[in-house]
Structure P
Amino acid sequence: MAADDDPDELERRRQEVLDSYKVVCICNKIRRGVIQKAIQGGAKTIDDVRRRTRAATGPCGSKRCGPVIARMLAGR
């Protein structure tokens, strides 16, 4: 059985794609995938993510998205 034929692997990939489209920063409508790319591109802090994506710069002052971004940076 090839990896592409494994139903569990296909479901995991589908879920990853769906998760990447979830909005993390509600104020600026920044999606999880954009933040993940910033982290993969070298962002190490919330300020790094902020500069690269505009996440955490909205009127809430990162009260909503800050904890989510922090968990993403920590790898959880």
Structure Q
Amino acid sequence: MNEVKTFKTSDLALAAYMITKGMSLVKAKRLDSGKYYFEIEDPNSQADAIKLEFINSEYYRFDNNLKMLKKMMYS
């Protein structure tokens, strides 16, 4: 039986971007530390390329700006 190839990340924005690009969420799990991780199906080994695409996109800049504004609000 073939095992499904997956990509794991704890980056919420990256996981959302990959799902938006058509990849399928396999699992979302909270670890004992309280941190979440997401497991995304990657049968065509495209996760690394999509990760680089995300880093060079406006979505990445938007996510960083959102984090900055949240820090301003809660500090």
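Determine which structure produced the value 25 for relative contact order in percent (Cα under 8 Å, 6 or more apart), calculated from the coordinates; the candidates are P, Q. Traced to structure P. Each of P, Q could give distance in nm of label points 7 Å out along Cα→Cβ at positions 30 and 46, but the derived value 3.3 comes from Q. From which structure (P, Q) was mean count of other Cβ atoms within 10 Å over residues 22-29 calculated, if the value obtained is 12.8? Derived from the structure labelled Q. Looking at distance in nm of label points 7 Å out along Cα→Cβ at positions 14 and 38 over structures P, Q, structure P comes out largest.
Looking at structures P, Q, which one was distance in nm of label points 7 Å out along Cα→Cβ at positions 6 and 54 calculated from, given that it came out as 3.9? Structure of origin is P.
Calculated for structures P, Q, Rg/Rh (Cα atoms, Kirkwood Rh) is largest in P.
Quick note: the coordinates plus some simple rules give every number you see, no bench work behind them. Just so we're clear, the structure is a prediction, and the values are computed from it rather than from any experiment. Cβ atoms are built from the backbone, for glycine too; each structure is taken alone.
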